[in-house]
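In the part that follows, the structures are each spelled out as structure tokens.
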Structure P
Amino acid sequence: MKKYRGASGKIYNIDPEPIAKGGEGTICAVEGADDIVAKIYKQEKRTKRRLEKLSLMIRYQLTDIQRRQVTWPLDVIYEESGFAGYIMPRLHSAEDFTVVCGAGIEEINLEDRLFIGYNICAAVDTVHSFGQVCGDLNPQNICVNLDMDDPGALMVTLVDTDSYHIVNGQMMYRCEVGQANYIPPELQKRLYGGQSLSSMPLPTYSKETDRFALAVNLFSLFMNGCHPFACAIDPEEAEQMDESLDIPQPSDNIRKGFSPFFYKKKGITYPTYAPDFTFLPESFQRLFYRTFVDGYKDPTVRASASEWMQVIMEVLQNKDYIKCPHGHIYFIHKMECPYCEMIKKHQERQRKAEAEAAAEKRRIAASQPIHPKEHMADNYMDVRPKEPTFLESHFVFIIYGVIAFFIILFIVWYFNS
């Protein structure tokens, strides 16, 4: 064990053998405390500005519930040579949000997704209640407890909080990272223009940018893992078009403000694995529209975490969902199960694509030059006409000759008798 001193005056005995490693440092266990861990930075990451940022963050006194929602820095730690890292809450059972969105509706049903969605919003709302901003709110920084035997099942914890966008009066400690598919259009345009998150003029991240990323994550959660700006080619419309189509990336669509769930573009549709947008309750649809459509021009109108918490709680309290014969749970306002419709639609497109591929394969095979011998099985009869033998071609003449011979013999015998 190695001894570290906290800014609080507390002494921490920390195991030098890491639990996990990352680009900035290592995560290590703390002796005698299974509810906290230490993040020890690499030497080059132990900067004065990082120390200032963490020293500001530990001023916030978190409740026990908040410590389960966010791995917020609890104490800054020092070794003999100086600043070394910080202490934060420990996660015991959690999967990152990509696992949740990638799971089928049979694995994580709609009701569970509603609880997860509510808890994500509650965690983001906690950060915003501090007057601070998450910044890089991508799925890998959102962890979910999927152990249904645990009392904390479906709880959500935000991680990597030392990269958050922290403000203290006029002093701003910017978040310098971000995943393109979760960055809002106002920042996408600046990035497209050649700027970077680490050096572009402030302000960069804000509560409004968090609200955009939050809505993207919620959309993926409720729409079978589909990104709200993901596209696919509509095969029926594409066949009628002269020019070829390219599928734009979600980040390009974000920058341009195009989503196939809100706008129509010839030859372009949403992915087949996503249900129709009307599958969602009207209250959800309105908040998504405000965030992605109205919010494109005016980020201040984007739905807040607390607004999302309210509409999700209403659905949970009213039990506005039912189960179909195949076990899918879906929102009650739909007459038929959208998941069954989605699966059927996907299977039909898949069968059509397979039939077209098989037809194309036969067409290509039929257009190749062939030689009969190369394609004739050993047990097939060669029915092509053959050249006749001498006997076959002169058979009639031979028969007439034999008859004439016997007639002559008969005449000779007759006159000599």
Structure Q
Amino acid sequence: MLILSGKCFLCEITVRQIFLLISLLMIAVFSHAAEQPKIKIWYQKEQAAAVFFEQQMQIASEKLGIEIELTYLRTTDLKTALVKALMQNTPPDLVLAPSDFISDRNIMGFSQVNPNDFALEPIANNVWLTVTANQHIYGIPLSVGNHLVMYYNRDLVQQPIKNWAQLKSKTAEIRAKGVEPIGWNYNEMYWFFAFTTAFDANIVGETQVYLNTPAMAQALRFYRSLEEQNIIDRNCDYDCSFKRFMEGKVAYSINGDWAFKDFKQALGEKLGVSQLPYIDDKPMKAYFSSICWLFPNQSHNSSKRLALTKLVNYTLAPTFQEKMSIELGAISVLSQIQAESGQQLSAQYQALVSQLSQSIPIPPQPSISAAWSGMRKGFDLYWRTKVSAERAAKVMQIVAERELVILNQQKAQP
């Protein structure tokens, strides 16, 4: 009886143990599923970079145990969509975007971040300037650059031009080969911005815009002269000029470092990289920024903080940064990777990096957003109505100042 009872008791214990084990396993499984965070990422990478980014995020998702939902938006649409999502309380957790987005931090609610919260290798101080406003850091740079350089086709150009006067003198010779001399996104302010530097235009400060200046009027007149002298087709936009250069139909192209990989794949050793042409004896200087991780709606202070930090750390690790540099030609924010990639990659890539040292960081302040708006209005007026350059510069200033007042009245961030 006792033995039987003992046997039954042992049998009962075994059943309970099995039931308990199964229960614990089920709890563990469901707990793991519940704990696995889902990160919504919006990004604006295009062409080859988009494919690379999507592949790498899939790998990161598997390695880190984080569910990642990716949404691609064109750069021109990303900011508008983000504002709308914030108004509807459906923003992403993480945004990969140019650092000048930080200038709209008041309405985006970007989290301030402390680099010490991340496991980062040393990042150059000038890179941090692209994500710093009012002594606060609002993003983690992934790659640096976003600067304009002059590309050229070695089959069409024996020696790259040093200044615009040389291009004007060679235009007929180039067209005799059945190609256009040069192409860029003529009507886009980011390109025009670079031309203003040759006239010593100091367009923005921390809280002010300076558009109504003789330097701006000079820049407008020179810019128009390139179109009037038939050196540039202003109706050939970004996609058009990009495609023409890829197809060998344009001798020179002013484009950003982001186009390097695609140009390299299309032209191979025929691709040349040079500095922007001088205007008379004054150098044109590109502006640079970073492509950075941003945390809208204070997401880095949310329950997903740990997962977001892990994901950003993954993309800032030397292995990821090296792969990004080699496969995309993107410029790493890590000094060590910049040096190592320069040794492994081509002379064209080294020229791309060297141009960065001559570029000017874009301050992520509301004043830069206001300046874009003002320049756009004055620029369009100058071409549409043929008003004087001085009048166009004055309109730029008026519009920018109005925009700056509006931006400064929006929800304040420290």
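Taking Rg and Dmax of the Cα atoms in Å from the coordinates of each of P, Q, which one would give 36.9, 154? So the calculation was done on P.
Have a look at P, Q and say which one yields 25 for relative contact order in percent (Cα under 8 Å, 6 or more apart), as calculated. It must be structure Q, since only it matches. Assuming 17.4 is Kirkwood radius over Cα pairs in Å, for residues 214-365 alone as calculated from a single structure, say which of P, Q it is. Structure of origin is P. When distance in nm of label points 7 Å out along Cα→Cβ at positions 278 and 398 is computed across structures P, Q, the figure 8.6 traces back to P. Computing FRET efficiency 1/(1 + (r/R0)^6) of positions 270 and 302 (r between Cβ atoms, R0 = 35 Å, to 0.05) across structures P, Q gives 0.95 for structure P.
Out of P, Q, which structure matches -16000 when helix-only ellipticity at 222 nm (-39500 (n - 2.57) for each DSSP H run of 4 or more, over all residues; to 500) is calculated?
Structure Q accounts for this read-out.
Given that FRET efficiency 1/(1 + (r/R0)^6) of positions 126 and 230 (r between Cβ atoms, R0 = 41 Å, to 0.05), derived from a single structure, equals 0.60, which label among P, Q identifies that structure? Computing FRET efficiency 1/(1 + (r/R0)^6) of positions 126 and 230 (r between Cβ atoms, R0 = 41 Å, to 0.05) on every structure in P, Q gives 0.60 only for Q.
Each reported figure results from applying straightforward, stated rules to the coordinates on display, with no laboratory input. This one's a predicted model, so the numbers in the text were calculated from it and none came from an experiment. Cβ atoms are built from the backbone, for glycine too; each structure is taken alone.
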